[in-house]
Structure I
Amino acid sequence: MSDSKNVEQAYQLARERYAELGVDTDEAMDRLSKIPISLHCWQGDDVGGFENTGSGLDGGLAVTGNYPGKARTPDELRTDLEKTLSLIPGKHRLNLHAIYLDAKAKVPRNELEPEQFATWVQWAKANGLGMDFNGTYFSHPKADSGFTLSSADDDIRQFWIEHGICCRKIGAHMGKELGTLCVTNVWIPDGYKDIPIDRLAPRQRLADSLDEIFAEKIDPTVHLDAVESKLFGIGAESYTVGSHEFYMGYATSRQVLLCLDAGHYHPTEIISDKISSVLMFVPQLLLHVSRPVRWDSDHVVILDDELRAIAQELVRSGKLDKVHIGLDFFDASINRIAAWVIGTRCMIKALLIALLEPTDRLRQAEADGDFTSRLAMLEELKTLPYGAVWDYYCARSDVPVGPAWLADAKAYEKNVLAKRA
């Protein structure tokens, strides 16, 4: 029997199993096909970008590994992304950082304009992709002090305010040109290595800076703003200005999006448990899905318990339309294309598993106080053949089924990546 017939046969059996619980697998796949994941450009070149300022990666960020074949130019990065997207089911997005401009001459970050990202927009349009954007508040001489938007130096602070304003205009341009709204995110590395005396003043300056950046109103159908917290970074172990409490208060009071990054909390904290609470007070959420190992180490996303819990909460809450899902990891110890594919396919797979739950039935059992049935059904679901549905979803999306994508990625490595110096 051919592989396609095996996939079809396995799917029909799985479809019947799920139907017994009142789950329509075809409907689940249809819903899944409409959920875009925003792939982060920085996995392709280890957060290097194409600005060429001469500054190395800093701001509490570090990339481990030196696997050969990283992208050296915007064209190489776009080619790598095309290969990656060809191995992933569904239609997705690109999440771009400001240092990934495509320009012939050096442009100061506080003078960036949409024209420096025109080739990216053209490429996204040609590939039917939406785009998201991020200001780059690190790896720059004006970030060497460890402070940007919260700096006590007026000139430094103003430079980064101007950068933030530029980024919003670029994001709005992307949203307008591509016909799908762009989320522009703000994350800064500001903080102290050792214990500070004044914790308040930097946060007051940060709030004022953000207010100035967000002062101009932009059509929410083309652009949304997000702010992202962090627990600590290298060189800012004792105090981070943009803490969760700061940004939760800021996002709530200003009604902008809050970005929850899976690695930006204490080791015992998980963002799956924060989603329902945060969505009560902010209009929408941005997720940066990553995998912390002991700290914010940005490992490649795998199908672990927390990833499944994040997807379950998005589906069970009924708030999928209020959440923008992006990825944020960078692993230079393995093939970078494979890292993208593994992480993105796992995110999509987790969403499929969540969509295959009989959510209404589980919710009713809970409402009836029938916790026995709730627990029993949740455990039975763990061994249902979601893998057969996943394989069928990949097949109908015309992407490799199962591990077949790996051979394609390795061939690309041999024929393309290995030839890069």
Structure II
Amino acid sequence: MSVERNTTPAGKGGFGWALALVPLLLLGLVLAYLVTTGGGLRELAGPPLEKVTIERITLPEPGVIKVEVVNDGPQAVTIPQVLVDEAYWEFSAEPSTTIPRLGRATFTIPYPWVAEEAHAVTLITRLGTTFEGEIPAAVQTPRLDAGLFWRFGLVGLYVGVVPVVLGMLWYPWMRRLGRRAMSFVLSLTVGLLVYLAVGTWLDAQEFAAELPAFWQGVPAVILVALIALGVLLVVGNRRPGASGERSPLSLAYQIALGIGLHNLGEGLAIGAAFSAGEAALGTFLVLGFTLHNITEGVGIVAPIVRQNPGLKHFALLALLAGGPAILGTWIGGFAFNPVLAALFLAIGVGAILQVVWEVGRLVAKDSARLELPTLNWVNLGGFVAGVAVMYLTAFMVKF
């Protein structure tokens, strides 16, 4: 006689889920007590802590200043007064002068700003706390129209696509190189990518530092970069080639993607410079990034020198690597957002590190075929040359 036994684990029934909610319910009671009583320490409470971050100051038209702020403090903040160039000025606030925690407001100030001159804006809270913002050079904020849209797009094309294509023109010459020379070029690619990863990381940290405190910018960049790296490694491991190794063309596309995310940050910097009225800086960045990016094309085509994928793939690789610079220029010029900038660049760090891993594996495999250790003078020389080239050309974009 067979006896059926209940094989359902004890914790999987409805009662088990109810037990899982007990700690959460108790936590809610504790939090309610702390909110209502202040933990029994209300008599020690000091004055309210006010904290406001000025996210962006724009000049939408002559005689108008707009200030976008976010309240990243622990409580609501009221801003009843505004100073412009040390003088009190009338203003309107949308939706209100009282900004709730994590809330946003836009202050519109009818002020006769002077083109190309510096202006200072100070917000004064109800308790007298001041928060200052600066307009380095007053220039009307660009409005989205067809003409300016295409001009910004051309700037991104010059910075991203054109130098990548020029670098890819070394492909016929690279096909004539021997195995040792190709190991040097692949190691040079690793050096280029490592430098780009470091540069992208620093750019992401710069944008993260401008975020309101509640975004926790620096930890967020680290976590997003690690998550992006992990996701790409997992996806890569699930899609191997027939021999268990990634195809050279697939690796070239990965390199192009990582470089593209880096170039997105360059476009953001250029667009933001022109939007802020710093045209001289914007032009300086265009020239510098164009020179800086020509070596990226070498890194993209290095894995595919032993095969000819066809012009279609070359065009797609150039667009994938350089096209994001166009997108970045549009975003930076018309709708700059430091949150999205930090997010995209953090993803770029993860993508570039994953490509460094893949190209490093390719270098190790080629070294084994030559019966050489992975770390040899040829590979080390290529790596140092890649870092040095990027470092020296970066002199044109550092200020």
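Tabulated data
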| read-out | value |
| --- | --- |
| Ranking I, II by Kirkwood radius over Cα pairs in Å, the structure that comes out highest | II |
| Test item: helix-only ellipticity at 222 nm (-39500 (n - 2.57) for each DSSP H run of 4 or more, over all residues; to 500) calculated as -13000, pick one of I, II | I |
| Ranking I, II by distance in nm of label points 7 Å out along Cα→Cβ at positions 123 and 155, the structure that comes out highest | I |
| Test item: distance in nm of label points 7 Å out along Cα→Cβ at positions 67 and 91 calculated as 2.9, pick one of I, II | I |
| Which entry (I, II) yields the derived value 3.4 for distance in nm of label points 7 Å out along Cα→Cβ at positions 203 and 339 | I |
| Which of I, II leads on distance in nm of label points 7 Å out along Cα→Cβ at positions 147 and 331, largest value | I |
| With mean count of other Cβ atoms within 10 Å over residues 211-218 derived as 16.8, matching label from I, II | II |
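Taken together, the values in this text are just the output of simple stated rules run on the coordinates, not laboratory data. Only a predicted model underlies this, so the values are computations on that prediction, with no experimental measurement involved. Cβ atoms are built from the backbone, for glycine too; each structure is taken alone.
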